[in-house]
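Some structures to go through are shown next.
Derivation of every value follows stated rules applied to the coordinates shown; laboratory data play no part. What you see is a predicted model; the values in this text were computed from it and never measured. Cβ atoms are built from the backbone, for glycine too; each structure is taken alone.
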Structure P
Amino acid sequence: MTSLRHPPARLREIIFSARKIVLLTHKNPDGDALGSALGLYNFLLQKKKHPVVIVPDAYPHYFRFLPGREKMLVADKHTEVALKKVREADLLFCLDFNRTDRLGCLEAAFLERTAPALLLDHHPDPDTALWLDCLHDTSASSTSELVALFLHHVFPKDPPGADAATCLYTGMFMDTGGFMFNFTENTFRHCARMLAAGARADIFVEAVFQSNTEDRMRLMGYCLYEKLRVLPDLGLAYISLTQEEMKRFNFRKGDSESFVNLALSIGGIRMAVLISEQEDGITRLSFRSKGSLPVNDLAAQYFNGGGHRNASGGQIQGNAAQAEALLVETVTRWITPFKNMA
């Protein structure tokens, strides 16, 4: 864990003296990226600040319920405005990423900035030299948990309002797969604090789990019946989707969320992968595992990625078929030392 170097009073001074605060998170933002950024955004509104949340690109449609989402700036749609905001900021918060290349089109502007930046993140091995201060803990369930900890540390007398609490609760829930992995007792303490502060878990559950489109339901059935591959000797299950297949089911960003967890739920399977072909010639892979199997190691070694031990991502230059072949080939070799591990 990397703890904050500045005392709470100094951090409050830094925040209150800033006129233009920008909150940044990573490209392809997920529930934790959005929850942590919007949780901090809504808290800063409580403190009479006027921050701006900038995401590099689009986010899943079912997170539209998050308070403050309508005020977010999507950089690949409003690039010049977003770059100007980053360059003119006098304080930046970096949330849920450990490498600046995860900022996508915002990376160059961020690296050229003159303003100080604070990092709140739980991914391994951040370059802490890039930030004025850093709260980093790989044992934390999520960056949303670290934002909750940061606010409790810096503003101990000011609990988050219902909007901030709803966002932070959402981030903690989503990055633990619904409290299935990556959580500790501290996660539940922070969740309890968010619920006590008015987090709307009912809205969250309805928006994320009870608002499926017909297209998404048919895509899920197609994936499970036609596209699921199970290799019991390797303890591997995977689903591979091409661009053509996505278009057939009117795919929207986020429609394949949780499909990889369905593959992982098969008895005897220790690793599951979702392979998703993109329009730009890249194919992304989403890795999940059980127990001590470190899929972040696999993602880093062979798929230009990384992440957490049980939840990681990667990509290759190529199509879904090429990614599928590479996955099977590499797992066959890579899995051997882990076959007898729990």
Structure Q
Amino acid sequence: MPLYMDIHTVDSDTFSVEDVVKAHMEDLAVQEKFGVTQLKYWVNEEAKTLFCLMKGPNKEACHQVHKQSHGNTACNIIEVSDNEYNLFMGVGKDVNDLAYTPSGDLDTGYRTLLLMNLVSFSGNQDLIIEKIHKLLKQHNGALIYEPNNNILISFVFASDAISFVNSMKTLLDVSGERIEYSMGMASGRPVDEQGDTMFEETKKKVNALCALGLSKKVYLDEASHRLVTKELPTSTLSKNSFTIVKNEELALALELSVILCSTLTQSKFNSERLTAALRFSKSQAYRKIKSLTGLAPNQLIQEFRFQKTLDPLKEGEKTVAEIAYESGFNSPTYFTRAFRKRFGISPTEFAAQLA
């Protein structure tokens, strides 16, 4: 039977784990009637949210279990795969189905996701990836996927994510490799009140943060910063290592990501059109984008396009000219010249070292 996960948000001043345990027992009493098996649940007392994992014939059957047992129905139910669940949530243990972390604390279900866009211009990316895998084990990270230049990692604790990033930055700095990277870190819920996939909103956030350019920056959302402060009260984050992104800045990053993706092939899309799409004045757009990324609007557009050329160049299935036009550059000659100026190597040379 399919595997489902749901989210409940509770509006009560007296919300407690004991209340959730009682409700779960009521679910168990009626689940057989609907062909559903409750498997595990996570409780976040502070956020007044809980998540239930179950097997059942369909979403409606899962919904009816909660409705018939105690009436506290889910805000959203999504179908998940065994592999996806195990990667994100398959850590720790449970006591009578209530989830706990490997260290024995109550597992809130929330995770800190780290997306890395990592590119070696020395041709030794596989060696770097191998070292990253070793660091992951040391810092309790779970590798979700690593297609092309992107590596997505999940952490139960935000402090482990910070520790991993610090170790990895040291590794990259002493490697002697010509490496460009950006990292986006965000914390969130396995199921959102809207959406169809696990950590959908959190994935959008880390993707948007990573799209801000290969600037060797680590962007950290406010939710992750709060968790680190809670987990390690005496910890201070180095401003040289982490850029804490306020919620309004994160909203801008998400909007920039949507706009830049939708206009990628439009060679005439420039800072003026970006400013208009953002509904800012020219000075507002420059100030906000420069503050967030360190780049002027036109530089950000070009940097985003450069990022989109790297995977096709590595795959080697298209010509440099095709990749240039598909990424919004108005000529292969200009693309080659600009690419060399940015990365110190031509697109052809970059592709050849990976062949």
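Supply the structure label, taken from P, Q, corresponding to helix-only ellipticity at 222 nm (-39500 (n - 2.57) for each DSSP H run of 4 or more, over all residues; to 500) with the calculated value -14500. It was calculated from structure Q. Looking across P, Q, the calculation of Cα extents along the principal axes in Å that yields 69, 42, 42 traces back to Q.
If distance in nm of label points 7 Å out along Cα→Cβ at positions 31 and 167 comes out at 3.6 when worked out from the coordinates, which of P, Q was used? Derived from the structure labelled Q.
Each of P, Q could give semi-axes √(5λ) of the Cα gyration tensor in Å, for residues 7-86 alone, but the derived value 20, 15, 11 comes from Q.
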